[in-house]
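Pasting the structures in now, so scroll down.
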Structure 1
Amino acid sequence: MVIRGGDGKAGFAVRNPEGVIVHPYQWRANADYQDQSVNGGYYSVCIDNQFSRFAPKLVNLYITVIRYDQWEKYTKELEELNLSVENFTTTIRNVEKNINDILQTQHLSRSREARDLNLLLDNNFYVQTWSIAQILAITVTTMIQVYFVKRLFEVRPSRYSKASL
């Protein structure tokens, strides 16, 4: 098929592997050739620009080879592949669901961890405050006891005692 250039036409010819020209030379804008060959081989394709030598042309050449003996096998493979793709899609969806469940569990665990940390810090502050209060109470009580015990054993000279002479 001539896409652009010159008069939009070119010469097309095809020769089969036995050397027989199966598509004779024709000056056209496009040409198709179909052949059902049992034997494989090399086909010769001629695209000629002799009538407009100085005009460049852009030509698309499409060659499609279909082996009908392999076609059924290919369609079966495609059907199996489609099933495989469906299985793969199902598997991917299950994996995505499991990942979302894991992320949800992880977020829940992190929130519990934060709550536990706050509870731990609050308990630490509570215990530390009451410990300091108890230390102060014990220290004050000890100082008062020492004062009163010293006062209890303190000997003051009286007017009537012999020690004052």
Structure 2
Amino acid sequence: MHSSDPPLSRNQRAQLCALTDQWIARAEALWGRRLAPVEVRFDLTGAAAGQYRPHPSPCIRYNGTLAALQFEAFCRHTPAHEVVHHVVARLHGPGRTKPHGAERRVVMQAFGLEPRRCHDCELGSMPLRRQRRFRYRCACREHELSATRHNRVLRGERRYLCRACGELLRPEG
């Protein structure tokens, strides 16, 4: 956290942990099976409200700064969304489905929730890190790759193809 960020109180952390447990219990009742316990942490930074990590052991990371700024809205959407990722990973196996694919939509609907991908929280006061973008070309148009993907290309670790024409993307300049 940054020194200017509103702190997430111990009570708010406990509320988020309780909500997470409630959604897991609801999933266990709906699917009639026990789910692996989930570690809950409050160390996520940036624009994401939450993140589910299946390995090495299931973990849900919440963005404490974002939660503190808009606690009620955060509680309404984020714990359920992250628990859905946990449920999908347990039902179908981690890495066997798309993170926001059809399996996730089914679980969201079973929970009585709209299958949305992103939160609506205002990020105006959040300190965000923006990645530099690099221009690439193919036969049909120009593309922008993130610094991460650009560096993978430079190291020879990855090659990226245009989805439209299928040609290899080449750095400009």
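Bear in mind that the values in this text are calculations on the coordinates, not laboratory data. A quick note: this is a predicted structure, and the numbers were derived from the prediction, not measured. Cβ atoms are built from the backbone, for glycine too; each structure is taken alone.
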| request: Check the numbers for percent of Cα pairs over 21 Å apart across 1, 2 and tell me which is largest. | output: 1
| request: Compute Kirkwood radius over Cα pairs in Å, for residues 65-104 alone for each of 1, 2 and report the one that scores greatest. | output: 1
| task | Assign the value -12500, calculated as helix-only ellipticity at 222 nm (-39500 (n - 2.57) for each DSSP H run of 4 or more, over all residues; to 500), to the correct structure from 1, 2. | result | 2
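Using distance in nm of label points 7 Å out along Cα→Cβ at positions 33 and 145 for the comparison, can you identify which of 1, 2 gives the largest number?
Working: 1: 11.9; 2: 3.9.
Greatest value across 1, 2: structure 1.
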